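Down below are the structures I want you to see.
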Structure P
Amino acid sequence: MYALKFLSKLELGRDYAVMPLEGLWWADDPSTFTSARDKSRWDWTVMILVPDWLTPDHLDAARAKVRAKGGAPVLDEVRRERLDEGRCVQTLHVAPA
């Protein structure tokens with residue numbers, strides 16, 4: 001979220017690199033990923049790492065700036081959250097060139 005990055009840089013004097021977007025997918029039945037390949041039954045969330053110094057108040061301020069510009073239909077679903085995954089598998093799909 002670039003609005004949050006620029007808020008940090010301009011108002012807090014702290015810049016940071018915007019990290020790559022990451023996604024988590026899960027399903028109650030693991031076969032939806034393998035044999036069934038039924039994407040309609042997948043649950044997912046998309047996330048991006050932000051520095052710890054940014055608070056929920058900073059997110060609210062950035063959200064207000066984005067809202068004032070119009071667009072962003074799911075803006076109210078953006079949230080700041082700490083993730084502790086525990087045991088997990090991380091994969092990277094590299095498509096053919």
Structure Q
Amino acid sequence: MVVVYSAVLLGGLGFAFGLFLSYVSEKFKVEEDPTVKLILEALPGINCGACGYPGCEGYAKAIAKGDKPDKCLPGKKSGVEEKIRQILSQKNN
């Protein structure tokens with residue numbers, strides 16, 4: 001009988017904590033700009049820091065906030081700057 005009560009109590013607690021975590025995850029959800037993800041995909045992704053930011057993600061966030069997209073030295077030959085300008089022009093339209 002003790003095992004049944006323990007199982008019911010554990011199941012009830014698990015359910016309650018699951019509901020609580022579900023509520024908290026929706027309450028404190030962080031909204032991200034989808035433009036940052038598109039810019040990050042266009043960058044080379046080597047995280048060299050040549051742009052002056054701690055990695056490609058930091059630089060992508062800065063570009064989305066208004067920084068110039070011409071600081072990526074490894075991406076200059078592959079046309080990264082033009083790809084980013086296209087992404088930003090689509091965002092503004």
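Please treat every number below as a calculation from the coordinates, not as lab data. What you see is a predicted model, and the numbers here were worked out from it, not measured in a lab. Cβ atoms are built from the backbone, for glycine too; each structure is taken alone.
Tabulated data
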{"quantity": "Structure with the greatest value (metric distance in nm of label points 7 Å out along Cα→Cβ at positions 15 and 71, set P, Q)", "calculated": "Q"}
{"quantity": "For distance in nm of label points 7 Å out along Cα→Cβ at positions 7 and 79 computed as 6.4, the structure of P, Q it came from", "calculated": "Q"}
{"quantity": "For -20500 (helix-only ellipticity at 222 nm (-39500 (n - 2.57) for each DSSP H run of 4 or more, over all residues; to 500), calculated) the corresponding structure among P, Q", "calculated": "Q"}
{"quantity": "Among P, Q, structure where semi-axes √(5λ) of the Cα gyration tensor in Å as derived comes to 31, 16, 14", "calculated": "P"}
